[in-house]
1. Computing mean projected area of the Cα convex hull in nm² gives 15.9 for which of 1, 2?
2. To which of 1, 2 does the computed value 12.5 (mean count of other Cβ atoms within 10 Å over residues 102-109) belong?
3. Taking -13500 as the value of helix-only ellipticity at 222 nm (-39500 (n - 2.57) for each DSSP H run of 4 or more, over all residues; to 500) derived from one of the structures shown (1, 2), identify that structure.
4. When FRET efficiency 1/(1 + (r/R0)^6) of positions 174 and 246 (r between Cβ atoms, R0 = 35 Å, to 0.05) is calculated for each of the structures 1, 2, which structure yields the highest value?
Structure 1
Amino acid sequence: MSSMDIQHPFSLLTPDTVLDALDSIGLRGDGRLLALNSYENRVYQAGMEDGPPLVVKFYRPGRWTDAAILEEHAFVATLYEREIPVVPALDINGDTLHAFGDFRFAVFSKHGGRAPELDNRDTLQWMGRFIGRIHAVGALESYHHRPTLDMQTFGAEPVEFLLAHDFIPRELLEVYRGVAALALDGVRRCFERAGNVKSLRLHGDCHVGNVLWTDAGPHFVDFDDSRMGAAIQDLWMLLSGDRVEQTRQLGDLLAGYEDFYDFDPRELHLLEALRTLRLIHYAAWIARRWDDAAFPAAFPWFNTQRYWQDRILELREQIALMDEPPLHC
């Protein structure tokens with residue numbers, strides 16, 4: 001075992017630990033564990049001696065406070081109570097968040113499904129209706145223990161982290177510094193053009209991987225990145241293709257969305273700005289997790305010259321896009 005494996009808490013999360021954690025809250029696993037696709041946390045499908053399999057999520061130590069996790073659980077539970085298709089943490093012995101050793105974990109019912117077909121207009125409208133319902137509930141209260149998705153938390157702080165550590169090759173460091181500064185200037189101008197838009201509780205990471213589609217429609221899963229922010233954050237990641245295609249897709253989404261919640265068209269100024277912030281934040285997210293052995297194994301190209309050349313090119317393209325007129329709806 002390498003020193004990297006030893007130093008990271010998740011290296012101690014063995015199959016026996018998972019089963020013992022479940023047993024500590026009265027759930028008897030039958031020994032069958034299937035690791036599900038998750039890098040931020042550790043998520044397993046666990047076979048049960050009595051009943052169907054359950055999903056157990058072990059939270060990354062040090063990321064969220066208990067209060068922040070419980071806020072998310074409460075939000076998703078409220079959505080579920082209003083018959084919005086989400087997957088809440090199960091209340092077991094009066095709690096949704098549990099502790100075992102150095103780990104905190106939650107248990108969920110298992111839901112299957114496939115990725116939604118976003119080239120289907122009916123699917124987009126259906127998705128839009130449920131996102132509108134999520135936002136109508138999200139606007140009723142604010143988070144108090146979770147941050148806001150803004151230029152500081154998703155832009156300035158990640159850039160500072162990347163520049164302060166040895167991930168960017170030395171010969172590209174000043175180039176990245178300059179391009180990132182220009183990109184953040186572009187983001188700032190977009191936010192200024194949008195003005196004072198409303199901030200509400202979001203899914204936060206609403207891409208096709210977090211939507212399970214069945215014949216009954218979508219199930220929205222994994223609210224782990226839920227935070228305060230502009231409504232368009234939960235819409236733009238469902239758009240793809242050229243400007244014409246994205247305009248059509250946005251129109252279909254909003255056709256369903258506005259049945260339940262009003263969309264402020266000023267937020268269209270934020271679309272490319274939020275895309276830019278996500279690109280910056282994603283690179284810093286990998287860098288911050290580099291001591292977790294799962295990350296070098298999954299992203300072996302991360303600290304290569306080619307990777308950072310591509311990131312610089314991406315940001316240059318975003319700088320140009322942020323100066324273009326926004327999509328219309």
Structure 2
Amino acid sequence: MNRLGIAVSGGPNPSEIVELVSLAESLGYESAWVAEGHGGDQFSVLSGCAMQTNRIKLGTAVSSVYVRSIPTIAMAAATVDELSQGRFILGLGSSHKVQVGPEHGIEYGKPITRLRESVAIIRQLLETGVARFEGETVSIEHFDLWFKPRRADLPIYAAAVRPKMMAVCGEIADGIILTRSTLQTGPQVKQCLSEGAALTGRDPDRIEVATLMPIAVSDGRAGAMDAMRPGLAFYVGFFPRYRQMIAGYGFEEETAAAAAAFAKGDREGAERCITDAMIDTTAIVGTPDQCRERIEAYRDSGIDLPILSPFARGPGAKATFEAVIRACAPG
């Protein structure tokens with residue numbers, strides 16, 4: 001059976017997410033991932049998923065290393081891993097300056113150093129139960145976990161957009177989580193991972209390449225394309241790092257125009273700047289058959305684990321996610 005994940009980033013409420021993850025497990029999905037943001041606490045939701053499932057792996061995609069204390073992240077990860085009987089994957093990321101400060105009131109700086117130090121502290125806690133750490137971005141005088149984690153080697157994945165962070169993943173992570181990849185991304189990422197892994201004597205082939213793939217399934221491609229525009233317009237308009245990434249795919253003029261409209265508060269204008277080519281390059285759209293073919297193309301390009309990431313808000317969000325889960329179930 002082909003490996004496939006499903007991710008939820010807002011839309012369905014926490015109880016609905018648990019139901020969707022249970023459905024995904026019944027249909028053969030290997031993993032389910034919950035984002036950190038505004039749709040419910042990810043670790044709480046995953047604990048609920050753990051109690052209602054038996055086989056599916058459960059992960060964070062991703063958990064910010066800024067908005068929780070690092071011992072709190074380690075404690076939450078060990079908790080979900082215990083409740084799921086060893087099925088948890090901790091996905092970490094540096095988040096974005098435009099979110100961390102304005103949304104959480106926390107100073108943002110040195111994201112690569114913060115990620116490195118966070119991984120070191122979490123691994124120390126999982127392995128020994130105690131953390132003492134003096135770093136550039138994090139200092140822990142003393143923290144005692146007070147219980148023995150189920151797994152000292154709980155897998156830690158890290159999110160990356162740019163080559164420098166990708167190489168860091170090769171140094172310290174068990175897997176890398178990408179987003180809005182293209183069919184050319186796989187080989188480029190594996191080169192970066194190899195460069196980073198060489199610095200610490202690691203085997204780059206043991207570092208899993210996963211990618212969050214925005215997806216819209218419809219009876220026709222036009223409807224699927226229209227469903228994708230709001231999400232991509234938001235990514236391009238709000239997040240400078242993602243705007244640069246999409247521009248680097250050959251869409252400099254389109255991203256600049258979308259960002260300009262977004263900055264003026266013109267969401268509809270920003271969406272009109274999102275072309276079919278931009279969506280085709282960075283997402284999976286179309287009929288169920290077309291979507292399944294595209295998923296296979298990503299596998300062939302070097303992606304180890306495609307993670308489907310529908311975009312839906314409002315009362316019909318759960319139905320949208322369920323339709324994707326059913327249409328693209330592993331065969």
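Each reported figure results from applying straightforward, stated rules to the coordinates on display, with no laboratory input. This structure is a prediction, so every number in the text was calculated from the model and none was measured. Cβ atoms are built from the backbone, for glycine too; each structure is taken alone.
1. 2
2. Matching structure: 2.
3. This figure was derived from 1.
4. 2
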